[in-house]
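All of the numbers you see were taken from the coordinates with simple rules; none came from a lab. Keep in mind that this is a model prediction, so the values were computed, not measured. Cβ atoms are built from the backbone, for glycine too; each structure is taken alone.
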Structure 1
Amino acid sequence: MSEQQVGHDIGWAIREMRDYSSKVTRPTWIPGTFVVFQKAYPQGIPINKNTADATGIPEGTVCKFLPYLMIYIPSAQSFRPFSALTEDLLALDWVKA
């Protein structure tokens, strides 16, 4: 590891989230921000009103969900899907949150 590298690459971060249910972050992010792996619902779950309204599928319909990454935004106290930027994909500073 070089002197400037304080953590790991994105592959490490994904394995930590997927295989060990770890929260990961980058030191350049706002403190309290982290990414997690949301497991799939291969058998499906009933969709809620928000999903029903967005998709036009009746509320309560059982739908399957694939796994995805979520990022926690502390200023909003909320989660959203995480779409990595190129700088996130190439970063070598991923650490456990």
Structure 2
Amino acid sequence: MTSSVKETGQKKIEYEILCADENISIDIPKPYLNTVMANLIRNAIQFNDKKFVKLRIEVKNLENQITLSFSDNGPGIPPEEYEKILRNFIRLTNGLPAM
């Protein structure tokens, strides 16, 4: 487990990274994984409506399947918007002003 608090501009960010098995290996090109993770982390910070952002990343190995989960204390995605989240270039309406 890794945990830390960082300040970036107007927000404080507390993050926690949990990985029970340090020998987990993912067969995916590193640039793709980096892009996905960077986008999820950036969105968790950018679209969070709080000044103190809490971010949690958890990696699990369940029956030869790797699960990577992200959670934060932001406003979340309304259920009616779920089908849109995997479309390219979509910004969901979550009540926050557009940036």
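If you line up 1, 2 by distance in nm of label points 7 Å out along Cα→Cβ at positions 32 and 48, the top spot, with the largest value, goes to 2.
Between structures 1, 2, the greatest calculated value of distance in nm of label points 7 Å out along Cα→Cβ at positions 16 and 40 is seen in 1.
Across the set 1, 2, relative contact order in percent (Cα under 8 Å, 6 or more apart) reaches its highest value in structure 1.
Each of structures 1, 2 was scored by Cα Rg over 2.2 N^0.38 Å; the highest score is held by 1.
Here mean count of other Cβ atoms within 10 Å over residues 24-31 was derived from just one of the structures 1, 2, and that gives 8.9; the source is 2.
Each of structures 1, 2 was scored by mean count of other Cβ atoms within 10 Å over residues 8-15; the highest score is held by 1.
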